[in-house]
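Peer 1: There are structures below to look over.
Computed from the coordinates by the stated procedures, all read-outs in this text should not be read as laboratory data. Every value quoted in this text rests on a predicted model; they were computed, and no experiment measured them. Cβ atoms are built from the backbone, for glycine too; each structure is taken alone.
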Structure P
Amino acid sequence: MAMDREHVLRTAAALLARRSTATMDEVARAAGIGRATLHRHFAGRDALVRALEEFGIQEFEAALDAARLDDGDASHALRRLIGEMEPAADLLAFLYNESQLFEGDEINEGWARLDARVCDLFRRGQEQGEFRIDLTPAWLTEALYALIASCAWAVMDGRVAKKDFQHMTVELLLGGAVRRVDK
């Protein structure tokens with residue numbers, strides 16, 4: 001029986017996002033495969049995390065492409081992007097947390113490429129007067145990642161309904177937490 005690599009990676013991401021200390025045995029069990037099969041494809045946890053990182057980059061790049069970032073105004077493109085990222089949010093939440101382990105030369109060039117695309121979206125929004133100019137595009141990009149990860153964790157914990165993922169993330173990023181009263 002052939003192993004479905006994407007299924008194993010999605011299962012591993014969902015499990016590790018909830019419990020980052022899960023063992024390879026637990027990952028194999030969750031994916032419905034034997035430990036030996038998992039170890040044949042991923043020599044250890046580091047190999048699995050690296051494979052998850054590559055998979056995450058592919059998923060994020062596909063979301064960026066599907067969101068059509070250059071179409072329309074930047075705020076609508078950002079809404080589309082968050083909606084496109086939602087299916088892989090648990091994977092991105094895991095990788096966001098794991099990114100603390102990657103330092104210096106270990107950072108995958110794919111992340112730099114993706115960061116640049118998101119920064120360009122925020123920069124465009126600033127140039128068009130849609131987004132605040134007192135916050136750098138790099139900071140807005142980091143805030144986006146943090147909100148996606150936080151909302152993914154809240155959905156996994158049952159504190160936020162899955163159907164509210166896009167709305168909650170977009171509204172907090174674009175509107176902030178300050179209550180505005182119409183006068």
Structure Q
Amino acid sequence: MSRIGKQAIAVPGGVTATMEKGLFKVKGPKGELTVPHNPAIEIAQDGDMLNVTRPSDRQDHRALHGLTRTLVANAVKGVSDGFTINLELRGVGYRAKLTGKTLEMSMGYSHPVIIEPPAGITFTVPEPTKIDITGIDKQLVGQVAANVRKVRKPDAYHGKGVRFVGQKIALKAGKAGATGGKGKK
């Protein structure tokens with residue numbers, strides 16, 4: 001039995017959920033999301049709790065049980081609280097700024113890198129070296145963060161680039177580290 005799929009999902013106040021065959025819609029203070037799912041998996045509301053059940057113990061039903069429950073839980077959390085991913089820029093001259101809703105980054109290229117936010121995503125720049133990506137769809141927030149990070153991934157030798165806040169980068173030693181910092185004599 002799926003341990004994730006068995007857990008009930010609490011629906012906070014101000015959030016309404018509607019279930020149809022193969023479609024789950026949730027509406028809250030931050031917006032509205034629709035989650036498609038396999039029609040064999042059932043979502044039932046019992047007061048302020050949502051329960052996800054599967055029809056049998058077949059392997060495909062077991063695989064979809066936990067997945068559907070997680071997608072529904074993420075949608076409920078998204079419309080009530082939202083999701084935020086924090087990025088930081090490391091490197092001399094690396095900085096970001098907002099021009100309207102557009103993110104403009106100076107990343108050591110000959111031109112500024114401009115990223116337009118998709119619908120439902122907002123960028124904030126609390127400091128020139130910090131970027132916050134916020135939205136209600138967890139998958140979309142993560143994908144936009146990955147696209148921003150792809151502009152300049154952290155360098156393996158110096159650690160320069162775009163990284164998640166708190167991310168540890170294992171730095172390589174480089175040429176001097178290969179000989180222990182001593183030249184051949």
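Peer 1: Figure out for me which of the structures P, Q the number -21500 belongs to, where helix-only ellipticity at 222 nm (-39500 (n - 2.57) for each DSSP H run of 4 or more, over all residues; to 500) was derived from the coordinates.
Peer 2: Details: P: -21500; Q: -7000.
Source structure for this number: P.
Peer 1: Comparing mean count of other Cβ atoms within 10 Å over residues 114-121 across P, Q, which is largest? Write out the running numbers ahead of the final one.
Peer 2: Working: P: 17.9; Q: 13.6.
Once mean count of other Cβ atoms within 10 Å over residues 114-121 is worked out for each structure, P has the highest.
Peer 1: Here is a further query. To which of P, Q does the computed value 21 (relative contact order in percent (Cα under 8 Å, 6 or more apart)) belong? Walk me through the numbers before you get to the answer.
Peer 2: Values: P: 21; Q: 17.
Answer by label: P.
Peer 1: Further question: Output the label of whichever structure in P, Q has the greatest value of Rg/Rh (Cα atoms, Kirkwood Rh).
Peer 2: Evaluating Rg/Rh (Cα atoms, Kirkwood Rh) on every structure, the highest lands on Q.
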